[in-house]
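Taken together, the values in this text are just the output of simple stated rules run on the coordinates, not laboratory data. Remember, it's a predicted structure, so these values are computed and weren't measured experimentally. Cβ atoms are built from the backbone, for glycine too; each structure is taken alone.
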Structure P
Amino acid sequence: MEDDHRHHPLRDSGQDRKTAKSIPDTPQTRSPTYALAFADEEFLCREELRPVRLQLELRKPEVYMDDQNVVSTVVMFGGARIPEPARKDSARTQTLADLSSFYAEARAFARHITKASMRDSDGTENVIVTGGGPGVMEAGNRGAAEVGGRSIGLNVVLPHEQAPNEYVTPELCFNFHYFAVRKMHFLMRASAICVFPGGFGTMDEMFEALTLIQTGRMERVPFLLFGRAFWNKIINWEALADAGTISAADLDLFVMVDTAAEAIEAMDNWDGAGTKRRTIPGR
């Protein structure tokens, strides 16, 4: 038995899977019903097996992150379309070109967090985790790699998606079918959440995390929104509170910053009670 984690004397399932590949070729063994259930891709993709697939997507990253001794993470959400400053001329709009500065800030932030992680916990605490794609996600993984650290990429299968960015640690690169399970993995080990400018996906991730904290389903952690001007233009936070659809205290769940240095200072001064207020022009 090689690298065996079993605690029982029964035959290993992997051994049986290998053995089953060399069984005699007969009408019976060629039947789909004869294939081992756990080695039968067609069977695992049946509609009735959705609960099993959900469980597998939950457990696989969990098992491998435990194997890699990932204790906690710093989450970086952000837009896939935000270009590196050197490539901002290729941006689709002037706004995207202007937002390219956040690629640099995400990269610098990830470098700082990863260096501190390697110094203080041998790289097991506050491991950078992104969606593993381009844009801000690439910047986060890139910053970690540049200082010799590890980072996680949680990709999802999309019709137009390319391969994960080249900076994700290969042993910590995962692919998902279910968005919901992927978002759960973003938050399960989160010690801080950073949200950079982005689109529907970024806002979905941001609001789900805020909702979990607001409703007490998740502990309060440093929650940083990069880009004061962007977020105050995109979302009328005050209108939500004025309308009574959220409480004024809910505006204390996050802090707005513009730079990696501000974000690190906010994290260092976070008191866990949400008293670090965001900055809103005119207030």
Structure Q
Amino acid sequence: MARKSLKMTKPTASSPDEMQEMLRPLVSEAGRAAIFLDLDGTLAPIMPKPADVAVPPDIVRLVRQLQRMYLAVTVVSGRPATEAKRITGNSDLAYIGNHGFETMLPGRAVVLCEAAQPYVARVKELVEYARSLPEMVDSGIWIEDKNATMSFHFRRAPDPGEARELIKKMFFAKIEALGLLAREGRKVFEVRPPVDVDKGVAVGHLVDRLGAKLMLYAGDDTTDIDAFKELRKRKRRKGVTAINVGVISEEMPAQLPRSADLLVERVSGVETMLQVLAGEEL
């Protein structure tokens, strides 16, 4: 499904006072609260080359501080869990990778969702097919193999709009024939198994495992809305505090601000949010 962008009316970030008021219940009961943080576009700025993404040092410091204060801090990413761990540089966090298909707890190996395992060979077939086509050589499209899923990145293409249409024309029929699904994000098509797994499902499972009644999720893209929906469902339960934080950007999906309780401006706004959660003076 094509994603609509917010170009006409850019949403306004929440004020520091609004942020402090909204986050107060989590700060006051940090030992009972679970924090979930998207990686690309949230903890780290989006880069033309995904391999160049890095988490700013101040955010690395704040995340480590939150680890000592909160029930759990989890990084959630479309990247493989091991790659998210490498970029974050923190082996003491839990990681949800591959848009929910992978979970890696501290000191444990990556666990691949059982329902996705029958589709790994089909994803591999699609990757090999795409890489075999001569049209891909000079297209600027980067094909990322993530085992249970794969991605067509077209941010670096000379004409991203043209590259987007090329992907649809050349691969969507093949994706359908393999029984896989394609979903559009920020200059990327994510291809995944047709099973009921996403960031929201994975976050929900981990919340249940932790027994958390207070929780926060921060993210910037289409797949993060799945986690927002999960937290909104839980918010209706008695005794549950759930807060969705949307990260404003030029490419943010239109639904993101409508699903958020708080809005922050880019990665710098995320840093401010982390300072509030850490109880630091702004």
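Given 6, 30, 36, 20, 7, 1 as the derived value for P(r) over Cα pairs in 10 Å bins from 0, in percent, which of the supplied structures P, Q does it correspond to?
Q
Figure out for me which of the structures P, Q the number 11.3 belongs to, where Kirkwood radius over Cα pairs in Å, for residues 203-242 alone was derived from the coordinates.
P
Looking at structures P, Q, which one was log10 I(q)/I(0) by the Debye sum over Cα atoms at q = 0.24 Å⁻¹, for residues 99-154 alone calculated from, given that it came out as -0.81?
P
Figure out for me which of the structures P, Q the number 24 belongs to, where relative contact order in percent (Cα under 8 Å, 6 or more apart) was derived from the coordinates.
Q
Computing distance in nm of label points 7 Å out along Cα→Cβ at positions 19 and 211 gives 3.3 for which of P, Q?
Source structure: Q.
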